[in-house]
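For reference, the structures are reproduced in the following blocks.
Nothing in this text is a laboratory measurement; each read-out follows from the coordinates by a stated rule. All figures in this text were calculated on a predicted structure; none of them were measured in a lab. Cβ atoms are built from the backbone, for glycine too; each structure is taken alone.
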Structure P
Amino acid sequence: MEEREKQTQTTVDYAAKKRRIILMLLAYSAIYGVLCIFLPNEDSPLDFLAVLPMLILSVSWCFLDATEHDYRIGRLMVLTLVLLFIVGFPIYVFRTRGIRGFKTLLLTTCLAAVMVACAFSTLYMGFALGWVE
């Protein structure tokens with residue numbers, strides 16, 4: 001009985017950590033949506049630094065999820081998640097969840113929608129107040 005309660009508590013801890021990371025990703029998506037309006041167009045190192053927190057949070061979510069589901073992430077998958085996240089993440093999600101991975105991908109689409117909505121609202125406010133030309 002105690003072993004089962006301990007296992008349930010561990011699962012809840014992983015779920016809470018994953019939820020916290022998702023909330024941080026949501027907040028950073030909104031912040032990045034505002035930042036991308038003010039970043040220079042051709043400054044790739046600055047773009048990389050602006051996107052780096054989102055990549056770190058996303059990869060850490062994948063590792064927490066893999067630990068929760070007793071899934072081992074191989075070296076090639078780690079490399080793909082870090083260097084080509086847009087390809088590696090759907091592969092990881094479908095490997096761990098199967099067809100139910102579409103729900104997780106829908107969440108990432110919502111994060112992107114928040115980023116775009118914040119960027120457009122910032123751009124609109126910038127035009128209205130004369131901050132952006």
Structure Q
Amino acid sequence: MRKRPFPVTLLLLIVFLYTTWNGIRLFGSIKYWGIMIEYNAFPGPLYLAIISIVWVLVGTLCLIGLIKKLPGSITMINISTLLYSSWYWFDRFFFRNNLQSFWLPMLFSLITVAIMIFLLHHTKTKNYYRVGIQ
């Protein structure tokens with residue numbers, strides 16, 4: 001069994017952190033459901049819970065795919081990265097206060113997507129998952 005290369009470990013860590021973050025959001029939406037209803041939080045706790053469940057499931061599938069070296073896991077994470085970034089900006093522009101500055105989140109989002117794409121297309125990552133296919 002080959003040792004996991006650093007880009008793959010970093011990829012696992014990033015996917016794990018985003019999955020954990022959405023798990024915390026899910027827990028918060030359930031815990032503060034009544035308060036969010038009482039103060040008419042828009043778009044509401046149901047939206048937050050459903051979206052969090054979706055991203056926890058997607059993140060879990062990506063983690064399982066990475067750990068088990070499934071052939072489609074790289075493609076799945078590529079698509080998930082772009083979908084998560086797209087969802088974030090859709091959510092931010094349609095459901096949040098537009099008066100907030102968006103330059104710092106935009107920069108962070110672009111850097112995160114660039115890092116994910118770099119890690120997914122890194123030679124060591126491709127070789128590690130190519131070995132798993134054979």
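A value of 1.9 was computed for distance in nm of label points 7 Å out along Cα→Cβ at positions 82 and 114; which of P, Q is the source structure?
Q
Have a look at P, Q and say which one yields -29500 for helix-only ellipticity at 222 nm (-39500 (n - 2.57) for each DSSP H run of 4 or more, over all residues; to 500), as calculated. All intermediate terms of the calculation are to be shown ahead of the outcome.
Working: P: -29500; Q: -27000.
Derived from P, not from the others.
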